[in-house]
1. When Cα extents along the principal axes in Å, for residues 57-128 alone is computed for each of 1, 2, 3, which one produces 39, 26, 16?
2. For structures 1, 2, 3, calculate distance in nm of label points 7 Å out along Cα→Cβ at positions 65 and 161 and state which one comes out highest.
3. Matching task: 1.04 is the computed value of Rg/Rh (Cα atoms, Kirkwood Rh), for residues 97-168 alone. Pick the structure from 1, 2, 3.
4. Out of 1, 2, 3, which one gives 19 for relative contact order in percent (Cα under 8 Å, 6 or more apart) as computed from the coordinates?
5. Distance in nm of label points 7 Å out along Cα→Cβ at positions 33 and 113 was computed and gave 2.2; which structure, 1, 2, 3, did it come from?
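All of the numbers you see were taken from the coordinates with simple rules; none came from a lab. In this text the structure is predicted, and so the values were computed from the model without any measurement. Cβ atoms are built from the backbone, for glycine too; each structure is taken alone.
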Structure 1
Amino acid sequence: MSAMSKTNQGLRIAITGSMGSGKSAVCSIIKNAGWPLISADEVVADLYDFDTYIKTRLKDAYGEEVIEDHRVNRKVLFAKMMENENEKKRVEALVHPVVEKRINEYFDCHPSALMFAEVPLLYESGWEDKFDQVWVVAAQDEVRIDRLVSKRNVSKQQALALMSYQMDQKRKMELADIVIDNNGDLDDLKVVVLSILDHVSGGDIHAQSQ
């Protein structure tokens, strides 16, 4: 059983993958198929914008400059976190438990045969044991670089630098319960993802296409 609290028999599944792999596209397909899905990044963004406890603790730690227009200034906070590993761990120790709580609450409110959370830095954060299964979205390096260049408006060199900050994709694939190949187009991806959903859910009728 996963470390996440479990009040029903549904599988709690994490969707992760390296930059440019196409996690968002996979998650969109899952949501459109009717399965409940929450994004860890969206939870963090909500905390930085609206959670008084998080904002107060960060201001106490890093001063007034970390708050701008009553919201956390991401650039300032990121710069503080990159100063050394201790600062990164300090912020994670504050934010991660709240994110985990929000994910648990979402799962508890959306009981289903399959319940999903998109967690981009799952392995980097040591969260793999908090879920029943981990699905890794993967694509060839050249494909990932092209996506980052076109979608994030960065150079090839910048794309490679961004990719270097994350765990090696091959290692993620080795650790995964399921690997979703995303080297083709969106139609190809949809066929793959829907097939996996059908197989893992046993054709559960609770997920209705929207």
Structure 2
Amino acid sequence: MIKILSTISIFSFLLLSINCVYGDDLRDFKVGTNIDLVPERGYVNLKCEDQTEISKWSSFKKCKKNSNNNYIIKFEYDERFAVTEEYEGTQVAGHPVLINVAIDERGILQEININTDPTAPFYFRKQSHLLWLRVKSRYGSQGWECVDRSPKKDHIKIGKKYINNTCVKLVENKLITIQSQFYFVGDKSSRDNLVSRSYLQIKLNNKV
């Protein structure tokens, strides 16, 4: 059976935190502000949901609206501005991720959606469920409402650990949602059957 690393040393964790959610909500992004405030420098491969390429944030209306009446833009970090070779690529807290933002008709940033990258090297993928550590460090460990799901028939614990939950917290005018999963599906003899992933959403709470 493949040995799964489920902890990170404190030293490594602090190093990986450099690319995490900080300052605003994520780098230059802050829900509730206008997308025009986000600089072009540092970001590449701006695309709509249907893969239509756009050259700048202000061209978001070239995308089609989704079911929530928002425009979705996917993007990546520009590796030319990476701090070191260790931090190349699009990462949050050391986790390779896929990111998109939702923008309304006025250009206001409504959502930041972050999924750990399922195509990342296995070294990163097996630790993807740990993103919640940094999220709760950023937004506080108290006040979360969590739902823990029971294992399905084909879900196998990793040792004594099984993680399949969703936690939400209201922070000022934002609703923070973090989903974490960590288990095997079917057969734990193959690392391809490992489920280790996270989804983070930072959403403007328009009801406030």
Structure 3
Amino acid sequence: MVPIKEFADGLASIPEKQFTDQAVLDYLRWNRVDVLSLASYLYFSGEHYTRNLIHRTPLFELIAICWETGQRSAIHNHRDQRCWMAVAYGKVQVQNFRLVRKNAATGFCELESSTHFVIDLDSPQEVDPAEPIHQVVNPHSFGSRAVTLHVYSRPFDTCEIYDLKTEHYEDVKLVNTTEYGVVKTAMKLEKVTLLPAPDTVHRL
């Protein structure tokens, strides 16, 4: 396991031409982050999952997202940018969606469920560029908080969110809960130190 600073520095050392799907995914697989080193970025809230910016360059940004049990993201896209996800604590479920049709003039959209998978400590994943619309969930059945690490290349500050019930989509601005450990919101937060799961303490 590596501390988060070493992890971020390693990402930053990957040359831009090699910052590809396989190179970054391999990096995540071989460099599991020590959750104890994330203490400065672990803020949880019962109101909403939290976005905690750790590192940003013109090429990528690294964000820790903290999920209370039962929390989920909106169905969203990533503005045609690449995204990789790893888990530092717990596990999450990802549901992908296929865009059937949409109308930019009216905000209408039609989606259908596609593939789904679980991300845990051993299985970082990439958002499929061919099917970039997805939702991340920490279901109650998992019985634990979760912390996911997201690498976005390139950084983006808006995305489209989709509502299955109303068949509507819209642009929203992304807001970080904390940036480099500094709180940027009035949301009620709990700063937490998490311990590694017993079976991961001695794994490399």
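1. Numbers: 1: 44, 27, 16; 2: 39, 26, 16; 3: 40, 32, 21.
Structure 2 accounts for this read-out.
2. On the way: 1: 2.1; 2: 4.4; 3: 1.2.
When distance in nm of label points 7 Å out along Cα→Cβ at positions 65 and 161 is computed for each of 1, 2, 3, structure 2 gives the biggest number.
3. Values: 1: 1.07; 2: 1.04; 3: 0.99.
Of the structures listed, the value fits 2.
4. Values: 1: 38; 2: 19; 3: 29.
Derived from the structure labelled 2.
5. Details: 1: 1.1; 2: 2.2; 3: 3.0.
Corresponding structure: 2.
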